[in-house]
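The data blocks that follow each hold one structure.
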Structure P
């Protein structure tokens with residue numbers, strides 16, 4: 001058991017890059033973590049970390065040892081879970097990373113918490129591309145195709161980007177007939193926090209059309225703020241359909257240039273392929289697949305029914 005504790009301390013220190021942070025997560029002092037790692041290094045006869053006054057980083061040997069240790073801890077967890085699964089409801093801490101799209105994920109997340117009160121969620125809201133394995137996440141939600149072969153994935157649902165503006169804005173600035181008209185309008189642009197690059201607007205252009213640069217009357221790294229500014233009548237924003245659907249239904253926003261938009265994105269859940277699908281992880285994945293886009297699907301069915309009847 002002492003060896004297992006040393007391994008757990010080492011893995012936590014490697015994932016947090018800090019003895020202090022590892023100690024806080026494990027409920028022990030930073031010196032206890034440091035001493036445990038030192039004893040482990042002495043026993044193995046190798047140095048696992050480069051230490052400085054400010055940080056710790058893995059040595060080449062430490063990096064190799066980390067992957068094996070993670071597998072060991074996963075096997076121990078799996079063995080414990082196999083014994084406990086039949087007797088317990090899903091429980092424990094689940095570390096997840098979600099994109100900054102609160103109005104999409106929060107209803108599903110709060111419903112999950114109501115259904116599984118014994119599962120403690122540790123949620124990181126961020127649009128940056130997290131390293132699922134290195135940063136110790138159990139599961140993350142992201143868009144696009146998975147590029148990491150170490151991860152398993154499951155699609156949650158599709159969305160489209162839409163250009164929207166308030167009726168007041170269009171009344172005072174004029175309607176748009178073709179994408180080139182955007183050059184004369186106030187464009188509210190989203191900037192990716194991780195790269196600082198603007199999110200491109202997915203507009204079709206004629207083959208002989210020249211490149212154009214959209215004006216930017218506002219640049220922001222969160223879509224929610226862009227929507228508020230668009231509703232206030234200050235410009236045109238490019239936002240996902242699930243975010244603007246209700247504002248369109250209420251007449252606060254109007255779609256523009258819909259015929260020129262070419263886009264479909266997919267939200268996915270990603271988790272380490274080596275990770276044992278514990279009850280808490282399994283129910284989270286299943287719940288999000290069933291729930292996240294359920295409201296949107298219902299809305300689409302209702303819209304289809306109304307169109308059919310009319």
Structure Q
């Protein structure tokens with residue numbers, strides 16, 4: 001199992017540490033480059049800039065995406081480590097040494113982290129001795145090495161003391177209990193709403209799964225099985241839909257056939273609103289398939305919506 005120690009902007013960290021109940025954070029990078037150092041569920045740790053050579057918290061890697069900054073803000077809000085989108089743009093401009101205009105929407109690298117944690121100052125961890133002062137972005141450690149093993153044990157110790165003996169989130173629980181049960185293994189973390197939205201948007205290549213609409217501000221990540229009914233924030237429980245179709249889907253006026261993956265449109269649209277010609281024209285439309293590397297809609301979730309939500 002690997003751990004990545006990422007160099008963290010101090011203001012980003014302080015903003016998030018003041019909000020300990022966050023279920024996710026976006027560790028963004030101004031360059032718009034992808035991040036491939038970790039697999040899902042592995043630890044991403046926050047190290048303050050030199051001369052503060054300490055690890056102050058972390059999270060569990062969910063996925064790396066390159067997103068327009070406006071989408072990153074819409075999905076994560078203050079979990080981007082700032083109070084406003086304007087503040088994020090100012091920071092991007094500072095790092096790029098080029099101002100970002102109020103209407104500009106540059107792409108940034110987004111490292112999506114679930115189950116974040118922030119240590120109090122007395123629990124900050126000194127970085128390993130081989131973490132050079134001139135490292136700008138970060139360094140990977142393996143638990144197969146002595147340095148990585150010690151670092152993992154220190155994080156587990158802090159989390160155990162901070163969260164108690166029975167942490168409620170799966171990835172943190174695995175770290176706390178890991179040293180008791182042998183070799184550490186990554187556990188898929190519990191994803192938040194922002195990560196769900198970002199992943200579903202990318203899974204469908206920023207196009208409505210039904211119409212192919214590409215106007216990003218009107219596209220929304222819909223839960224197939226409602227979150228309130230036990231549906232997860234998972235790609236297999238999501239569809240990217242145009243906003244009006246999202247509302248109809250949540251209301252049970254449209255659904256997706258769980259076998260043929262074709263759109264079904266309820267007669268109730270005509271009966272209740274004396275309208276709907278545009279939607280009936282979409283009847284039978286086959287929904288798009290997620291991009292390679294993303295999970296397809298789960299059949300049991302589609303079946304739940306068709307049987308429990310759809311008002312056919």
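Readers should treat all values here as calculations from the given coordinates under stated rules, not as data from a laboratory. Source: prediction; values computed, not measured. Cβ atoms are built from the backbone, for glycine too; each structure is taken alone.
A few comments on the model shown:
- For FRET efficiency 1/(1 + (r/R0)^6) of positions 199 and 279 (r between Cβ atoms, R0 = 25 Å, to 0.05) computed as 0.10, the structure of P, Q it came from: P
- Among P, Q, which structure scores highest (criterion: FRET efficiency 1/(1 + (r/R0)^6) of positions 71 and 215 (r between Cβ atoms, R0 = 30 Å, to 0.05)): Q
- Read-out helix-only ellipticity at 222 nm (-39500 (n - 2.57) for each DSSP H run of 4 or more, over all residues; to 500), computed value -13500, structure in P, Q: P
- If distance in nm of label points 7 Å out along Cα→Cβ at positions 23 and 143 is computed and equals 2.5, the structure in P, Q: Q
- Each of P, Q could give relative contact order in percent (Cα under 8 Å, 6 or more apart), but the derived value 22 comes from P.
- Among P, Q, which structure scores highest (criterion: Kirkwood radius over Cα pairs in Å): P
- Which of P, Q yields 0.10 [FRET efficiency 1/(1 + (r/R0)^6) of positions 15 and 271 (r between Cβ atoms, R0 = 35 Å, to 0.05), calculated]: Q
- Highest-scoring label, criterion being FRET efficiency 1/(1 + (r/R0)^6) of positions 159 and 263 (r between Cβ atoms, R0 = 41 Å, to 0.05), among P, Q: P
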